[in-house]
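Nothing in this text is a laboratory measurement; each read-out follows from the coordinates by a stated rule. The structure presented is a predicted model; accordingly, all values stated were derived computationally and were not measured. Cβ atoms are built from the backbone, for glycine too; each structure is taken alone.
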Structure P
Amino acid sequence: RVSHEVERDQVSQLADRKAARDDAKVTAALDAMLASARDGSNMIAPMLDAVRAEATLGEICGVLREEWGTYTEPPGF
């Protein structure tokens with residue numbers, strides 16, 4: 001289990017990182033990722049651009065969920 005102190009430090013570091021990044025670049029990169037997901041083109045380059053723009057893993061996954069939803073395994077035996 002993660003201590004409250006470590007959690008607090010991580011949240012603070014994430015907030016600092018988000019405050020220092022160029023939000024316009026992040027938004028543009030995530031929009032390009034979404035466009036690639038929608039048109040079926042290769043997503044590697046737009047995804048790497050999003051990482052380079054300092055988009056978080058949660059933001060990147062959010063774009064993928066926005067287009068394709070969340071996988072749920074069908075029930076079965």
Structure Q
Amino acid sequence: MSIVVWWMDTRLRVAASRRGGFDSLVLLVSWEVWKERNRRTFDGNCLSLSQLLQRIKDEGEEWIGAGFNKLAALFVGI
């Protein structure tokens with residue numbers, strides 16, 4: 001199953017009021033995983049899983065600060 005098929009299937013199970021946040025979260029995680037892939041491929045460096053998760057959280061907070069308000073509901077308590 002491709003990520004796009006998973007995404008489209010899974011978002012149908014998310015409440016309509018939270019789909020915008022879910023979509024933003026999928027894009028955020030995909031972006032950070034892509035950047036980690038590039039870091040490993042081109043720089044020879046890698047983050048631990050906990051470091052990558054922290055970067056996702058930190059970047060998510062930046063996105064929320066930039067106006068991605070629907071993402072904020074998914075970051076409560078993280």
Structure R
Amino acid sequence: MSTVVPPGAWLGLLGGGQLGRMFCMAAQSLGYKVVVLDPAAEGPATGVADRHLRADYLDPGALAELAALARAATTEFE
């Protein structure tokens with residue numbers, strides 16, 4: 001079974017590096033909004049994301065906020 005996430009929905013991303021930046025730009029070009037969870041104040045993906053949650057990857061509150069906003073999520077760690 002697969003679920004289609006329609007354009008206009010929020011996608012979540014854990015990690016804010018260069019691959020995350022490319023993910024954000026590709027998703028946005030297809031009509032998605034992207035929220036990035038990353039502890040760094042600035043990063044390649046956080047500069048282009050629609051929203052940046054600055055918190056530790058294991059922060060329960062930040063993870064709950066990302067889960068409440070995003071219809072789907074992925075990770076970006078090299």
Handout entry: Which of P, Q, R leads on mean projected area of the Cα convex hull in nm², largest value
Key = P
Problem - For FRET efficiency 1/(1 + (r/R0)^6) of positions 17 and 41 (r between Cβ atoms, R0 = 35 Å, to 0.05) computed as 0.75, the structure of P, Q, R it came from - result: P
Completion exercise
If helix-only ellipticity at 222 nm (-39500 (n - 2.57) for each DSSP H run of 4 or more, over all residues; to 500) is calculated for P, Q, R, the one returning -8500 is structure R
